[in-house]
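Any read-out appearing in this document is the output of simple, stated calculations on the displayed coordinates, not a laboratory observation. This one's a predicted model, so the numbers in the text were calculated from it and none came from an experiment. Cβ atoms are built from the backbone, for glycine too; each structure is taken alone.
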Structure I
Amino acid sequence: MYLPTHFNETRIDVMHELMRAHPLSTLVTQCDSGLVANHVPVQTLDTPNPLGCIRGHVARANPLWREYRAETQALAIFQGPQVYISPSFYPSKAKTGEVVPTWDYAVVHASGTLRFIQDPSWLRGFVAGLTATHEAPRSVRWKIDDAPAPYIDKMLSLIVGFEFSIAALSGKWKVSQNRPQADRAGVIDNLRNADDADSHEIAEMLAALNPGPESPIAR
């Protein structure tokens, strides 16, 4: 992807954090039929060093696991928060009028290779762990053992797991950090006053990157 230096995020832990917070990845692979995109919720692990790995599963009926060209590069895209930025957010609008709208967002691209896994024990452990992660915030948590064992066995037979070995990570944090400090403060203030979670998240990303004298985080 196009990645100007000032938008480049290189911290592995920060990229992993976004991947975990937005686990529905777009998995792009080279298959016999050409480029194929699948939307798959995944688990991001810190190991093996240095970049970790991604684990997930697809339906057995999905031709991906049969048609994926072994050892070819795959791409997993994680879309974080995104929001429209109005020129009215910028104090510089009143001074010069030389401003235009833009879009702020954070995204991570992970590239690497896939191996597919059909071992029932691996699948059971993976699905149980993935479920526990996403049920954790709930007051009443569903567990894999809540369902009848024969039913779970049947459902596990209908999926194929995969492990994605990450060879490269690329993060793009385009969150108005290229604007003058007063404009950045204006973006932060307006997004913090918005009603949606993405606006609030972008505001905090920008505040963390730009704790200048006019930013609320610095006061």
Structure II
Amino acid sequence: MRPARRTFKDKQQLAEALAEAVAANLKASVKARGVASLAVSGGTTPARFFEVLSERSDVPWEKVAITLVDERWVDEKSDRSNARLVREKLIQNRAAIASFVPLYQGGPVPDTVRAGRAQAGVPQPLDAVVLGMGNDGHTASFFPGGDNLEEALTAEGPIVAINAPGAGEPRVTLTLRRLLAARALYLHIEGEEKVKTLDKAEAEGPVEDMPVRAILRQTETPLTIYWCP
């Protein structure tokens, strides 16, 4: 059974709809458990969504912890830092009072022990996870050809370090198990090239060739795909 796919006319409409869905997840968790948690992806695609979500006045942001799905092992001063993007676009406006738990913890090499300890500050299981996807079929930092791809897809985690030809810098990523334990899962993609990649990923083929297939084929967590041209 394929995941639900929602199509929007433009990026603004998508951002507003996704923000509405995620806000509902966070509010429901705070009502039920007193706290909420959200893991988001980096890159250029989620910036508009972050800005819209940050303005939501109905979310009790002081009870929300935000973390990253994955991160390049770079300082937040780098324009390649996902944490920098989150701080500039999401930890703003109404959401400025939310807590933010970055994955990068300093040091010359990815330190999964320290990054994993930082996750102790994020309520588990995650209430919502927003993933992206590259044109090579990667999601999170599950890259084709990654040196620790199998571990990222099978280990408990919560964090695995990974290097891959298409990844640029060394990275750390939440494991597949940690992502699939979430209460709600979203895949946010934009543009015609991305939907072509998605169609290819939904066809038969090894997960290792297009690791986003691990997300698309799972049945543990409801997955909704948000796409616009």
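A value of 16.2, 44 for Rg and Dmax of the Cα atoms in Å, calculated from one of I, II, originates in structure II. Taking percent of Cα pairs over 22 Å apart, for residues 27-114 alone as the criterion, which structure among I, II has the greatest value? Checked I, II; max of percent of Cα pairs over 22 Å apart, for residues 27-114 alone sits with I. With mean count of other Cβ atoms within 10 Å over residues 59-66 derived from the coordinates and found to be 14.4, which of I, II does the value describe? It traces back to I. Taking 2.5 as the value of distance in nm of label points 7 Å out along Cα→Cβ at positions 99 and 155 derived from one of the structures shown (I, II), identify that structure. Structure II accounts for this read-out.
Given that Rg/Rh (Cα atoms, Kirkwood Rh), for residues 83-122 alone, derived from a single structure, equals 1.53, which label among I, II identifies that structure? Numbers along the way, then the final one.
Numbers: I: 1.53; II: 1.04.
Structure of origin is I.
Structures compared: I, II; top value of distance in nm of label points 7 Å out along Cα→Cβ at positions 35 and 131, i.e. the largest, recorded for I. Computing mean count of other Cβ atoms within 10 Å over residues 43-50 across structures I, II gives 12.8 for structure I. Matching task: 0.45 is the computed value of FRET efficiency 1/(1 + (r/R0)^6) of positions 139 and 195 (r between Cβ atoms, R0 = 25 Å, to 0.05). Pick the structure from I, II. The value was obtained from structure I.
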